[in-house]
Structure I
Amino acid sequence: MSTTKCEPGMVVSSDIVNEYGAVILYRDSVLDEHAIAKLSKLGIEYVQIYREYELKEKKQAVIEAQYNNCVQDFKQVVWDISCGRSVDMQLVQDISRGLTNQFDSINDVVSCLNKVRAVDEYTYTHSMNVSLLCSLLGSWLNLDTLKVKQLTYCGLMHDIGKSKIPHEILNKPDALTPKEFEEIKKHPVTGYKLLDKNIAVSKDIAAGVLMHHEREDGSGYPLALKSGQIHFFAKVVAVADVYDAMTSNRIYKRRLPPFDVLEMFESEYLTKCDASIMLTFLRRISSYYIGTQVKLNNGKKGEIIYINPNRISRPLVKVGDQILDLSYNMELRITEMV
């Protein structure tokens, strides 16, 4: 089909690549206004789509409103728990459904993640974002519908134990003392205890909450488990959790540019996160940035034209008529998205 005739909601039936061989959209991606505009801008004249599709044209304002509604609902979940009530799983399911029903594509999710939000809302928006990322990552890992739903619930509730941590510690603007950090580190166990006694919560979700800070090399907490001992859900949540934490503004730390985060994953987390899950995530999330205008640390502006699968954080950038391979030009780096 001609790109000019594509409509939001159509699903591409094969990978779409640019002239440099980089995958712009993966098979089964849902087209939205952003994706269609991007294809036209990159000179992609025709795409293959499935014959049947559900029209899902969504304005950004609608998506943002739904996200904010979910944040308010999640505040109620946290408030109830802080008051000693049990987790309202029906409300958790409604929040997750509200998120996943609105966010049809990676473009919807990443554009929402890129919004600058109030730092004092971080506890709630972080849970929303991790839930969204878990939903995306579950589909990228080809999990069945039930597992993707459970992962979405797990992502939403992964930090639920923080509802029992004193506000002055959770929102402290300065570095935590060792004693305060030990208090923070209790939240996976606290969260597990809150969920494990709830008959509406599956054991997989509770285990994911308990283990989401465990690391493949045994350096995590609370149990210092290693690779084979860590629940699969926890491995997925760990990747989503770290990514959103590093790309969000927090009270004590400013967000990092996306490619700085990708570089940290490649350098620091290869032995800490499940490699296959992490690389699947990095490969798919980075595809969003192909065709994006960026600024380099030498002050020049260019366009990302190719993501190197062996060095995802160091893409090819076209500056004027020159193509710069950042995996060889190590003195250059992307400082911001334009």
Structure II
Amino acid sequence: MKEITENIRKIAVRLLEEKKVDGVIGFRRGSLVYMTEPFMARTRAQAEELVFNSHCRMNLAAYLTPDRFKGEAGKLAVLAKGCDSRNIVTQILENRFTRDQVHVIGLPCKGMVDKTRLLAASKSHILDIDEEDESLFLTLEHGNKRLSKADLLQSNCSTCISRNPVLFDELAGEKVEELDLGEERFADVAKVEAMDIEVRKAYFSDLLSTCTRCYACRNACPLCYCPTCFVDEARPQWVGKSCDSTDVMTYHLVRAFHDAGRCTDCGACEAACPMDISMRLFTRKTIRDCKEAYDWEAGMDQSLRPALDLFELTDKNDFIR
């Protein structure tokens, strides 16, 4: 990670000083040692603040909004893990910006650490964290601790199909080995589908029982960029504004359907959730269905249209009920 961080800084400085981009969207250390924050570097000094570590959970594709491409160069650089790069492909296909407007700095990635698991495993206030190979070395308020990164990964990272970026202009590190997932990739979806209908209903009701509708999941998602979200629409009002269970369920279900065929399972929604809700269970179902019905994986190929805006005479209709 340290080597990748140094490479990122060198690349950012070069791009900025050669005026090839107006800014570099990346991460810098947050106020807590196990957090990072999205950051736009526009100067050499700011580029030296860029970092990449196991706490860079957010998807920076969410910050590639059309209004940002208005500088002298009209071009931005962005750090992109594998899942992030797939969202960049999706945004290009959806005409958010053009390919020549973004310089993608690819980040080979073996997974991000789940902050909740990290805090539970540390059992003490974390003063500092150092990374080496597959281990995290924690300096704690009361002693030190070594933890295995593999035991702390976000759930989406264990089923990732693109640890290396699918789209990039240059890489900040050596490519890593991709996971061999097999049939276990969608075991979580199969488990839910095997439930009796009433059990499943209770399961999802309990899952969302702590949701406060803060919309952190929506704001972190690079797919949620409608000028007016359906939950904010007043004429007509599609869903109530309360935390009533029906309104909460409606919000999550409709958002999942809006992401169908587009979700890259980046985990930004869960990483942003202050209540640690496993809302990927909704989108995981749509990912599996698109794979089975269309052999489609979002954002893997810039030359292919998304599954739900392409019609073929050979399409199967078996999935229609």
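Taken together, the values in this text are just the output of simple stated rules run on the coordinates, not laboratory data. Worth saying up front: this structure is predicted, and the values here are computed from it rather than measured. Cβ atoms are built from the backbone, for glycine too; each structure is taken alone.
Source structure of the calculated read-out (helix-only ellipticity at 222 nm (-39500 (n - 2.57) for each DSSP H run of 4 or more, over all residues; to 500), -14000) within I, II: I.
Between structures I, II, the greatest calculated value of relative contact order in percent (Cα under 8 Å, 6 or more apart) is seen in II. Work out the source of -0.32, -0.39, -0.92, -1.19 here, i.e. which of I, II gives that when log10 I(q)/I(0) by the Debye sum over Cα atoms at q = 0.09, 0.10, 0.16, 0.19 Å⁻¹, for residues 26-177 alone is computed. Source structure: II.
Computed over structures I, II, mean count of other Cβ atoms within 10 Å over residues 122-129 reaches its largest value in I.
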